[in-house]
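Just so it is clear, none of the values below were taken in a lab; they were calculated from the coordinates. Keep in mind it's a predicted model, so treat the numbers as computed, not measured. Cβ atoms are built from the backbone, for glycine too; each structure is taken alone.
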Structure I
Amino acid sequence: MSQWYYPKGSLRQGPWEAVVDESLPGWQYTGMRIADSADSDHFTIPADGKERVIYMLSGKATSVTYTVDGESSTVTLDGRVSVFHGAVDYLYLPINTEISFSTDGRVMVVEAVASVSKPVSLRKAADVPLLLRGAGRSSRQIHDYGGVDHLDADRMVAVEVVAPAGNWSGVPPHKHDTYIPGVESNLEEVYYFELAPDRSHAPEGEVDPIAYFRTYSSDEREMDEMMEIRSGDIVLVPYGYHGPAAPMPGYDLYFTNVMAGPDPDRSWRVTDDPRHVWIRDMWESEEVDPRLPYRAED
């Protein structure tokens with residue numbers, strides 16, 4: 001039986017805090033690796049048939065050496081205080097690239113099975129498109145480092161999302177599990193979550209940041225999950241409607257997601273649950289949450 005929810009620590013492989021790849025039942029196209037300097041001072045990834053984006057979740061800097069077509073280069077990725085402190089540097093590397101890096105913090109590697117070798121791309125934090133989607137309690141912030149319009153990749157689609165405390169991301173619930181040209185894409189999706197107390201407060205003592213994430217069937221394929229989410233948890237969405245991702249009041253929510261699939265084209269098109277699509281009409285009379293955008297200096 002396939003498993004879709006993985007609490008922090010349950011996907012550890014060697015020095016990697018988590019590895020999502022095709023070794024997991026029911027998974028084929030996307031993946032994720034998380035590295036922490038507390039576990040090792042050096043990480044390596046052999047050349048293979050996957051394209052990747054590397055960036056820091058937190059920490060000061062990461063030094064990445066990569067080899068493409070026999071030529072080696074080294075770049076330094078600047079970090080950030082936390083995932084709630086704005087965008088960060090992102091390095092895209094194509095298939096058949098040997099990678100090694102050293103870091104003083106936590107590093108995310110998102111990946112997708114690919115076949116076409118695209119150019120290496122380094123995008124600095126200041127150049128990352130920052131998008132605000134939704135309105136009212138559906139407001140959220142997007143760091144679009146890996147979307148179809150902002151990254152020249154072969155298969156991967158990836159973004160970071162921040163939802164302020166009490167807001168609902170992924171509303172209305174939507175799906176991308178059936179290829180309909182020009183209408184809907186067929187994409188697997190991996191979510192990695194972090195939570196923290198609302199930055200306008202400084203609670204004393206122990207806290208327990210919590211969010212909730214929902215997935216359910218869109219057709220005959222069985223899916224019915226309501227998950228309690230904490231920092232470091234990972235969720236796989238192979239098909240079905242998904243959303244909302246909603247933090248409790250008092251806690252901010254971050255997630256990164258990476259998508260890829262078998263479609264003949266690289267696109268991100270979704271179909272809303274028709275029972276909830278009317279919610280989009282509410283945004284016309286609502287303002288974007290004034291707590292957004294979250295920036296590095298906040």
Structure II
Amino acid sequence: MKKLDIPTLEIFVAAVEEKSLSKAAERENLVTSAVSKRMTELERHLGKAVLLRHGRGVDPTPAGILLYQRAKSLLRHVKLTEKAINEFTSDGVAKIRLLANPSTVLQFLPIEMKSFLAKSKNISIDLVESHSYDIPRLVADDQADLGIYHADYPASGILSYPYKKDRVGLVVPNGHPLSNATELFLEDALEYDLLGYFPRHSLGQFLDYVGKSISRPPIVKLQVSNFETRCRMIQEGLGLGIVPQNIAKNYLSQMGLVFINLRDTWAERQFYLCVNNDSKDTDAVQKLIKHLI
């Protein structure tokens with residue numbers, strides 16, 4: 001071995017952390033003899049003993065401890081470099097992984113993406129829909145560079161910026177007993193069937209979300225996630241539905257529906273933009289953050 005190389009350092013780090021050449025071999029998908037040979041070549045190259053071999057396994061020597069610390073740092077930088085390179089497409093264009101909840105995708109992102117991509121020719125965006133309660137965790141786990149979610153407060157353990165607000169309201173068919181109301185509390189509509197898939201998605205999470213603002217759970221016989229389909233179901237008299245105002249207005253006239261403002265405090269939603277800690281300083285991600293906020 002003429003010089004240090006990444007695979008050898010990975011094997012050395014595994015040996016130190018596993019305290020065993022055989023376990024290091026298993027971890028690195030090698031045979032033990034190959035690991036032993038690489039460690040011998042490493043020590044010959046350095047001219048120093050870096051592993052103390054004994055009946056129980058191996059331990060690093062003082063020189064080995066220093067090498068382990070430097071190797072860990074180097075391997076982390078290599079990993080971050082690989083991650084940074086992977087954020088480009090095969091054509092060398094910067095790629096941003098963006099998660100957003102359905103309300104954001106429909107209400108805000110079409111215009112935002114059009115204006116951003118028009119001035120950012122060398123950036124591509126991989127946009128994936130996800131649920132608000134999953135997005136901060138997925139971003140923190142490096143499943144995405146950026147995420148947009150709605151919540152009462154910023155998620156813990158990740159950097160979030162205030163993004164936008166919206167309001168949800170109650171959509172009812174024309175001619176419904178409530179259709180002449182301009183605003184009401186959800187409590188006032190509980191005698192009627194309500195289509196499921198609420199803010200927070202499941203009925204249980206929705207009830208936790210609204211707290212004591214309603215006296216009893218709504219009557220739910222049908223769950224509908226897609227906003228357009230939900231409005232079609234409302235049109236057919238299958239129940240009332242909670243829909244974001246900016247989305248509902250696309251269907252009101254064509255489907256003969258009425259939007260009623262909800263006076264409940266939870267009907268106004270705050271959206272947040274969160275960013276992956278390892279991605280936040282890349283140029284492409286910084287440009288999108290500045291554009292969105």
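Looking across I, II, the calculation of log10 I(q)/I(0) by the Debye sum over Cα atoms at q = 0.08 Å⁻¹ that yields -0.32 traces back to I. Upon calculation of distance in nm of label points 7 Å out along Cα→Cβ at positions 19 and 155 from the atomic coordinates, which of the structures I, II produces 1.8? Traced to structure I.
Of structures I, II, which gives -12000 when helix-only ellipticity at 222 nm (-39500 (n - 2.57) for each DSSP H run of 4 or more, over all residues; to 500) is computed from the coordinates?
II
Sorting I, II by mean count of other Cβ atoms within 10 Å over residues 251-258 from high to low puts I first, with the largest value. Determine which structure produced the value 2.9 for distance in nm of label points 7 Å out along Cα→Cβ at positions 67 and 123, calculated from the coordinates; the candidates are I, II. Label of the originating structure: I. In this comparison of I, II, the computed figure 7.2 for distance in nm of label points 7 Å out along Cα→Cβ at positions 11 and 187 is attributed to II. Out of I, II, which has the highest value for distance in nm of label points 7 Å out along Cα→Cβ at positions 203 and 219? That would be structure I.
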